[in-house]
Structure P
């Protein structure tokens, strides 16, 4: 069974953009986000769901602007979110004229979108956009309990990120060079991907998703290394949080791969867990999307990071399965991003 798909043509992340809410704007990565909306996280709308749709609209508009593209120059848009039937994506992106593919990978959607967009771009030479989002209030209302209830969260619970990340991809190096920001030394490119498998670890607690997702992350990582994948500079999981990250490192150590010296998790990076009282850290589609679109890709463009395994993790549950006490199967998709240097002649 094939695990790793190496792209025939490397696909450049031409531009990325991140939009976050109030809590995220007060975290350690605040300066790396493109837009941070202060206040009530309604983003000028009258419902949480419409606010999440507005997050996606803002993020994709910003990413296209940074890519020096107009609406319609993207050949296809791939997007998803945590809401029923991905209504956040449908409402947020309905004003764009590019063809649309809806995705659902739960919190792995950022990695799933990048994986599929890069495969399409490499095979057909198209420009593709990948977008995803989550909103704390809309997700809590759907999967656990509305914020108005004031329910207590256990220590293993994570805080759903209010944010959206958008990425514009192209296999044309000229597109990436044209949109490269001033001072950039490297061009981030996707050159291989490893789709995840559904893994059921028997976890039923929707307030301990890190434990549910960690075995899926380990499964994908092990298959990647067994398939000939090399150890990168950084292994970055989507949002396992504190609990899941500890479990992942233990599983990998038992499998003979100590990743502790090159591992981090977006859910641990986006918030100050103690100062902001975020228990086990951040989660949600917007967690890994905004951290990658902002902090990580900025470091790659500056040359501080050159080789990243981005591993999006997702808990594949819905409102009914949670109420029925069913297991929470999970998945993890891997996208290998590396940087290529911008030559002096290309800077001219």
Structure Q
């Protein structure tokens, strides 16, 4: 960023020096230098604005401008031939036509550029394949990238279409990776590693979205605006973003909901083996966990801590945070099994 600032300052100084020496429009040296510096500042401002445009929009604007200039040139020739003696109005009309059509061609071309299938021209306009549909694109947010499970899900082939990585998400990951806090720094670096892993997968199509929304400060709201702009879904594990997206009418794929749906189905009355890890909050309760992290609350199991026992499932509770299983340990059945095993 510092190098780019130096280049801009050198450009402004060079144009001001050129104006100082050449003195355009008959200006004195110092007013000419000021005019040159002002012109350079306007050019830099235009460059900053153009940088925010996506490549399809930029090429659409250029193509529209070129076609408009050609059209204006042909119309100017017709006007010159139709009114050969009019040297006052015709030149003005010719300039007006040129500016008018160039302006309209640039604006319309930039607006329509996103709708054209630039991907058919090759990877210059992104990694999206020609066959990919707009609805198949999915935007990844910062939290789901840092989480890491998205790489495993994508590697299985369950995610189709194009994965879109917004440029402002990359900037946020870079800021987190450069944080002075060691925990944040590790999370940011993990997110960058996950992105590198996703990009190396030959079966995945990745597109870096350069679109930005300067008027929106919050990254989550930028994601929703981008999803509306591209007409695609957002992949996240952020509960709050999920709720806000529903309000804005943006479809969300929450990998936490996917993980919950893949957990094994347990019905009341079933018998299962669990390892009692610690005591529960209530009297004589024990706590166990399944391999997928599901908490199991077992009555009459406080004395069985650090042991694997068989329990009978009494109920299953589904919450927004996940699933909880409640069971009961029958000590009499356990004692009878021990006696029977001793007899054998």
Which of P, Q yields -17000 [helix-only ellipticity at 222 nm (-39500 (n - 2.57) for each DSSP H run of 4 or more, over all residues; to 500), calculated]
Q
Given structures P, Q, which gives the highest value for relative contact order in percent (Cα under 8 Å, 6 or more apart)?
P
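Of the structures labelled P, Q, which one yields 28, 24, 18 when semi-axes √(5λ) of the Cα gyration tensor in Å is computed from its coordinates? Please report the intermediate quantities before stating the final value.
Working: P: 28, 24, 18; Q: 67, 24, 15.
Label of the source structure: P.
One of P, Q was used to compute mean count of other Cβ atoms within 10 Å over residues 43-50, and the answer was 11.5. Which one was it? Intermediate results must be reported in sequence, preceding the final value.
On the way: P: 16.0; Q: 11.5.
It traces back to Q.
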Ranking P, Q by distance in nm of label points 7 Å out along Cα→Cβ at positions 235 and 283, the structure that comes out highest:
Q
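With mean count of other Cβ atoms within 10 Å over residues 187-194 coming out at 18.9, pick the structure among P, Q it was computed from.
The structure behind it is Q.
Assign the value 4.9, calculated as distance in nm of label points 7 Å out along Cα→Cβ at positions 227 and 307, to the correct structure from P, Q. Working shown, then result.
Values: P: 1.8; Q: 4.9.
Traced to structure Q.
None of the figures in this text is laboratory data; all of them are computed from the coordinates on show. Note that the structure is a prediction, hence the values are computed from the model and not measured. Cβ atoms are built from the backbone, for glycine too; each structure is taken alone.
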